[in-house]
1. Given that helix-only ellipticity at 222 nm (-39500 (n - 2.57) for each DSSP H run of 4 or more, over all residues; to 500), derived from a single structure, equals -9500, which label among I, II identifies that structure?
2. Given a computed value of 22 for percent of Cα pairs over 23 Å apart, which structure among I, II does it belong to?
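What follows is calculated from the coordinates using simple rules that are stated; it is not laboratory data. These numbers come from a predicted model, not from an experiment.
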Structure I
Amino acid sequence: MSNPTPLLLSRQLLTTLGTRLFVYHQDRVPRSGAVLVVSNHRSFTDAPLLMAAIDRPIRFACHHYMGEVPVMRDVVAQLGCFPLASRI
């Protein structure tokens, strides 16, 4: 069996947590091409919720420390996230 996609993982997480998702104006999100989504991070479910709502492959930037913690590094990698450098 192949590895589940980040979108499938996010949907499984939301289902496990019993989260109900209501999406408004999904037709305003282009089905193809580049899209930049900027959101205010409020909880650990933000990324899975956005992935399920947008319903297309997306990636997230995350804080650099998430790439330094062994278990967290694996989780963010599976969800398609990439840690930002702490300094430029």
Structure II
Amino acid sequence: MENIIRYQVERMLLRKRRNPALVLRPATRLQQDIGLDSIDLVELAINLEHRFHIEIADAEMEAMRTVRDVLSCVELHLETATVPVTAARR
């Protein structure tokens, strides 16, 4: 599952990068390295919400500074979203 999440997040980010030679790594910074501006960050959050059926709070979006931050945010939302469903089935 993590590989699928990473692949989809990286595809979203690679479409926005200003430097075509940039290789994404967990520590790659969204604004300084990829070149995202504030509008790009909002679009990223919206795309993540639609793709993964999650809701990202404004504070979470503002805290996303690196690729690792984005992946952690998505993974956390997906983990917490599945807990109630699993518990409800028992």
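1. Numbers: I: -9500; II: -21500.
Corresponding structure: I.
2. Values: I: 25; II: 22.
Structure of origin is II.
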